[in-house]
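Engineer: Presented below are the structures under discussion, each in the form of structure tokens.
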Structure I
Amino acid sequence: MVIKRLDNYSFRNRAGDAEAVGPLLDRDAGPPKVGRHGPDAVGFLETKVRRPVEDVFAAFRPEIVFYQARIGRNPSGGLDLAALGHTYLKMARATGVLTWYLLGEQAAQRSLNNLPFHNPGGLFVLAKVAEARHEFARAIRLARQAGDEGLAIVATAELARGRVGEARWAAQALVERAPGLSSYTLRGLVAVASGHDRAALDDFARALAAEEAGETASSAYLRTVWGRFYYQRGRLDRARDLYLEALRILPQYPLALVQLAELELRSGHYRAAEDYFTRVVTLTAASPNVYDHVVLRGLARVHALRGDRVGAQRFWAMAESRLRRDVASGAFGHRRELAIVLLSRDPETHAAEALDLLREELRVRRDPDTLDAYAWSLVHTGRLNEASAVMREALAGGIRDARLFYRAALIEQHLGRTAAADVLFQLAARTDPTFDHGARTVAGLGL
């Protein structure tokens with residue numbers, strides 16, 4: 001590894017990475033092989049757009065009914081309750097509905113009450129719920145008690161804390177103990193966070209090869225994160241193919257719908273983006289969903305890019321209201337998301353509050369996205385040197401993200417560090433050659 005130091009910036013140039021990535025992203029190579037699996041904006045909070053929960057529930061209903069029947073025959077057992085809790089978590093992941101997390105937590109607690117020892121499944125579910133609440137230290141502690149099964153949570157929680165080395169160790173250990181679709185997908189994600197594109201693509205391919213019938217949620221997730229990788233490299237056609245394949249496996253899968261909406265937004269297809277956003281979730285005040293604010297923020301951006309400032313402000317206000325309620329409850333985090341909404345609405349007015357929110361969030365989460373938002377707030381409070389240092393930390397793990405490189409470049413440029421800015425602009429262009437003005441606008445970049 002060659003380290004270039006310029007104006008206190010450390011840039012990692014991994015020998016062979018550029019050469020390796022080129023052929024993999026060859027525009028004439030066609031879409032990657034996929035596996036065997038074969039509108040208007042929301043006007044009010046109570047508007048019902050689609051019924052994604054019911055569609056996804058159909059895929060998991062047999063599993064839920066199976067474990068509920070077993071528990072009915074043996075209510076004092078622990079293992080079936082843990083398995084039911086795990087299924088509830090899969091529903092939470094597939095739909096974003098917070099109630100499934102709570103049901104999973106209740107099932108796991110009952111499981112551990114009935115079987116307090118030798119019950120890694122129950123501990124795993126509690127660890128996963130803690131991770132969803134951004135209680136990362138607690139999630140890691142519980143996951144380690146769960147043994148090998150908890151290694152996946154250790155890896156993702158360590159990534160959230162910005163500890164890429166620890167995440168890499170956990171992902172590698174999981175692959176060694178249980179090679180398969182989920183473990184290879186996770187190791188691929190850690191490779192992306194480390195800037196190792198070739199290793200990431202190899203692991204995504206291994207995950208696809210290891211896929212087995214019945215792994216519905218994991219199969220859809222693999223294709224979505226794989227598509228996200230290509231999106232971040234400017235390969236929008238390949239990304240779209242993978243997102244659509246994810247939806248063929250798991251119709252109405254929110255994560256894939258959100259990514260498709262982002263892709264269409266970047267492509268300038270605002271009506272298509274709006275349609276995908278409104279298909280993500282039914283917005284109701286009574287049924288909170290982790291994707292509610294994503295939909296509202298997305299629709300605000302659609303209206304803003306169309307030049308409809310009034311419509312955009314209406315959706316920003318709705319997103320802010322929901323996120324303030326979430327932050328006040330303390331149940332599932334969202335401080336970073338509220339800060340981003342405030343900065344997007346009116347950075348000059350809300351920068352100080354966003355800064356405070358992000359400082360609080362950084363106590364538990366120091367991943368590149370959180371650091372990027374923090375740097376954004378620092379810029380708008382006149383702390384450019386601090387923002388520069390924060391972006392160095394965001395990039396220190398090796399991640400290759402044109403959006404992060406470009407924000408860091410803008411900061412260096414405004415500080416008069418032309419050489420450092422030029423290197424960062426070049427890194428952004430090499431990472432995603434299509435990261436043009438439109439892409440930067442969609443990403444919310446600027447000073």
Structure II
Amino acid sequence: MLIVHFDKEQGLKRKRSLIHLAVFRFPIFGGVLAVGLILSIVVPSAGASTPLVLSQQHQQKRQVIITAMLDDLGNVIKWDTLLQPAIQELKSRHPDLNIQINYTTTPYNKTRTHLLDALGNKSAIDLISVDQIWLGDFAERGYLTDLTDYVKVWGRASDWYQTNFDGGVFKGKVFGIWAWTDVRGIWYWKDLLNKAGVDPNSLQTWDGYISSARKINSVLGPMGISGAVLVGLNYSPDIWYPYLWMLRGDILVMKDGHPTKGTYWFPAYNSSAGVKALEFIKEQIKAGIKPLKGNPDKLFVDRKLAVLQSGSWLPGAFPRQQWPTFGQGIGFIPMFPVPTGINQTSTMMGGWELAIPQTSKNKELAWELVTLMVDPKIMAPWLKQTGFLPTQKSIGSGPQLTQLNQTIPYYDKMVSMISIGKSRPVAPEYPQIAEHIRQAIEDVYYGVKQPKQALDDAAKKSAKVLGW
């Protein structure tokens with residue numbers, strides 16, 4: 001068989017056709033060799049010098065648009081630097097497709113409602129970013145694709161820190177991949193503690209933390225500098241949970257005997273551990289550590305606050321050019337203060353998960369894109385740029401960690417907290433539960449209720465929401 005191949009690339013560059021002839025012999029009808037010519041040629045008129053022109057069917061690539069709805073990440077960090085290399089690799093794997101991505105972002109306080117509205121209206125969305133605390137609600141509503149079989153074939157689940165992998169699981173099925181995380185610890189200005197005569201190590205215990213704050217207030221208070229503050233914003237539970245957990249308490253537990261669900265979540269945060277944890281908050285109030293309605297991170301950056309319990313995102317509040325010398329002025333203790341007799345501290349981990357809506361029309365490609373976005377070759381450079389912490393062991397150790405630690409202040413210390421960190425329960429009702437806890441903390445802040453009463457009252461509301 002004689003076949004003509006048209007070299008399209010050279011044809012475009014040189015504006016002429018090149019014909020390569022190849023002869024293929026194949027047996028037909030008992031071994032008789034046949035030679036055929038398959039070629040469409042426009043023959044020029046006699047005497048013409050124009051080369052042969054091939055009439056070719058140009059097969060256009062099938063266009064696929066992946067639609068994503070994402071949080072704006074505080075409008076400081078852009079998704080582009082994570083999406084672009086992932087999309088580029090996806091395109092190279094599917095040369096027959098013209099793959100494009102169209103994504104929109106919304107601020108955090110609107111993202112959840114925005115997503116629920118779109119998915120409730122059955123909009124065709126291929127990829128979404130889901131706060132870890134929303135996953136249970138979205139999965140319970142049937143809005144998310146079950147990724148369990150995809151994950152089994154993928155074979156990379158074992159690289160995730162267990163807490164981070166479990167944060168994407170609801171009722172035994174995987175609905176989200178936790179892409180990156182954060183932790184919380186103690187930050188302090190070295191020179192301010194030195195002026196106040198406070199040893200940073202004293203911040204590691206409940207008693208030492210309170211006495212140090214008192215001392216700083218006494219010495220630096222006249223200069224307008226506070227020793228420490230309590231979080232008065234809506235995420236105050238996130239700073240209380242580590243105290244609950246280090247005392248071996250839980251937010252929710254599974255309990256038998258639910259009226260309609262058999263075994264289901266039940267509030268446990270009003271246990272003796274919870275009461276003791278909230279009593280520590282009350283002791284801080286008595287010591288003059290006050291709740292702050294504003295942004296405590298800003299107060300710390302402005303050097304109006306000597307000690308701050310805050311997240312691994314804090315270095316990002318400073319200009320990046322200051323990172324190489326960050327550790328000279330600011331210290332970090334990878335723990336929350338512990339009470340007498342307790343040796344194990346704790347922290348809370350937050351972060352974003354990637355999920356694929358049920359309404360996606362490109363589930364296979366969307367899943368492939370998710371795996372590329374979290375691939376260490378793509379994720380590690382993005383973590384280096386953003387300062388986020390890894391959910392994968394391969395990035396949180398070895399050469400990858402060494403490189404990240406050379407760029408981001410205290411990165412290795414923050415990563416060391418992942419092993420002691422916990423996440424909030426993947427319960428559909430959790431956002432409402434968190435509001436009950438926030439109100440209980442607020443009641444103690446302002447002397448409305450004692451810790452036990454505040455937690456018991458909150459737990460009654462939570463039990464009702466959970467259907468008990």
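Engineer: Comparing mean count of other Cβ atoms within 10 Å over residues 310-317 across structures I, II, which is largest?
Structural biologist: Working: I: 17.1; II: 20.4.
Looking at the calculated values, the largest one is II.
Engineer: Quick check for you: by distance in nm of label points 7 Å out along Cα→Cβ at positions 294 and 414, which of I, II is greatest?
Structural biologist: With respect to distance in nm of label points 7 Å out along Cα→Cβ at positions 294 and 414, the highest-scoring structure among I, II is I.
Engineer: Work out the source of 1.10 here, i.e. which of I, II gives that when Cα Rg over 2.2 N^0.38 Å, for residues 158-301 alone is computed.
Structural biologist: Going through each structure in turn, the value belongs to I.
Engineer: With semi-axes √(5λ) of the Cα gyration tensor in Å derived from the coordinates and found to be 58, 27, 18, which of I, II does the value describe? Don't skip to the answer; put the middle values down first.
Structural biologist: Working: I: 34, 26, 23; II: 58, 27, 18.
Derived from the structure labelled II.
Engineer: Moving on. If helix-only ellipticity at 222 nm (-39500 (n - 2.57) for each DSSP H run of 4 or more, over all residues; to 500) comes out at -11000 when worked out from the coordinates, which of I, II was used?
Structural biologist: II
Engineer: If log10 I(q)/I(0) by the Debye sum over Cα atoms at q = 0.17, 0.28, 0.30 Å⁻¹, for residues 150-213 alone comes out at -0.48, -1.16, -1.26 when worked out from the coordinates, which of I, II was used?
Structural biologist: Source structure for this number: I.
All of the numbers you see were taken from the coordinates with simple rules; none came from a lab. What you see is a predicted model, and the numbers here were worked out from it, not measured in a lab. Cβ atoms are built from the backbone, for glycine too; each structure is taken alone.
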